[in-house]
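Engineer: Take a look at the structures listed below.
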Structure P
Amino acid sequence: MPPQDLMVVTDLDGTFLDHHDYSFDAALPMLERLRADGVPVVFCSSKTRAEITALQRRTGLDGQAFVAENGAIVVGPDGKVTTGAGAGPADADLARLRTALDHTRSDLDLHFATFSGETDEVVAAWTGLDLEAAGAARQREASEVLL
């Protein structure tokens with residue numbers, strides 16, 4: 001049995017997930033060992049809460065704590081947001097961020113698009129994700145993706 005204070009924290013893209021096909025097959029043997037030993041596996045990623053919880057279901061890691069949107073959202077094992085922008089009124093913060101991006105784009109005559117300003121189909125075309133995954137990637141709570 002491992003020490004009580006042991007846990008594994010991992011990034012997702014290109015680390016836990018294969019860079020080319022997003023599979024986690026290579027991680028399965030270690031994941032099974034960690035699960036058998038009762039070692040928590042904490043995902044820490046730029047992905048959204050929706051993306052990470054879907055991955056947790058697929059890997060059998062439901063109910064583990066995780067970090068989403070590059071630290072803006074931190075979710076405890078009880079599912080509650082414990083820190084980050086999500087600890088307060090995240091919707092208001094995200095609306096303020098999007099307004100600031102719109103002003104910056106206009107004031108500086110910049111040409112960029114955001115995930116929130118596009119459809120699932122457009123985000124799927126940009127990223128190579130399927131439509132369901134693109135929709136989950138667009139479910140931002142505290143950050144925005146620019147292209």
Structure Q
Amino acid sequence: MFVGREKELHSLNMHYDSDDYECAIIYGRRRIGKTKLISEFVKDKPAIFFTATQENAETNLRRLSEVVLKFENPDFSGSASFDDLLDEIGKIAQKQQVVFVIDEYPYLAESYPGFSSLLQKYIDRNFLHSNLLLVLCGSSMS
């Protein structure tokens with residue numbers, strides 16, 4: 001059961017309902033319910049939900065590939081580059097409203113230092129003209 005956090009859910013829903021590209025940053029101390037809040041928010045929405053791990057870039061890339069590519073094709077297996085995956089997310093968000101969550105974002109940024117600038121490129125060139133809600137979450141953001 002999910003209790004409280006009505007204000008935060010309302011804010012996320014306002015971002016989602018905007019029909020434009022939106023970005024929400026959720027951060028705070030560990031174990032305060034950030035992931036639970038996001039999970040509750042996306043439970044009835046089309047969402048690509050990825051949780052990064054404190055592993056190498058290849059492992060995070062493989063796991064992100066599974067999440068992104070299986071969003072439209074549940075039978076898909078394989079991998080793609082970070083560039084390909086962000087491009088695919090942009091294409092999906094051109095066709096439909098979608099939430100793209102990167103939970104534990106600092107782990108991904110640490111494992112692949114170029115990811116933040118690559119993400120910024122896609123925000124500027126692809127996502128700004130889409131119906132995407134990007135949610136970045138972590139215990140420490142830089």
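Here, each number is a calculation from the coordinates, and none is a lab measurement. Keep in mind that what you see is a predicted model, and the values were worked out from it rather than measured. Cβ atoms are built from the backbone, for glycine too; each structure is taken alone.
Engineer: The value 3, 16, 27, 28, 18, 7, 0 for P(r) over Cα pairs in 5 Å bins from 0, in percent, for residues 56-127 alone was derived from one model only; which of P, Q is it?
Structural biologist: Label of the source structure: Q.
Engineer: Taking 13.4 as the value of Kirkwood radius over Cα pairs in Å, for residues 16-95 alone derived from one of the structures shown (P, Q), identify that structure.
Structural biologist: Structure of origin is P.
Engineer: Which of P, Q yields 19 for relative contact order in percent (Cα under 8 Å, 6 or more apart), as computed?
Structural biologist: The read-out was computed on structure P.
Engineer: Which of the displayed structures (P, Q) returns the greatest value of Kirkwood radius over Cα pairs in Å on calculation?
Structural biologist: Largest calculated value belongs to P.
Engineer: One of P, Q was used to compute helix-only ellipticity at 222 nm (-39500 (n - 2.57) for each DSSP H run of 4 or more, over all residues; to 500), and the result was -14500. Which label is that?
Structural biologist: Traced to structure Q.
Engineer: Computing distance in nm of label points 7 Å out along Cα→Cβ at positions 40 and 104 for each of P, Q, which one ends up highest?
Structural biologist: Once distance in nm of label points 7 Å out along Cα→Cβ at positions 40 and 104 is tallied for P, Q, the winner is P.
Engineer: Let me ask something additional. Distance in nm of label points 7 Å out along Cα→Cβ at positions 48 and 112 computed as 1.1: which structure among P, Q? Provide the component values of the computation, followed by the final result.
Structural biologist: Details: P: 1.9; Q: 1.1.
It traces back to Q.
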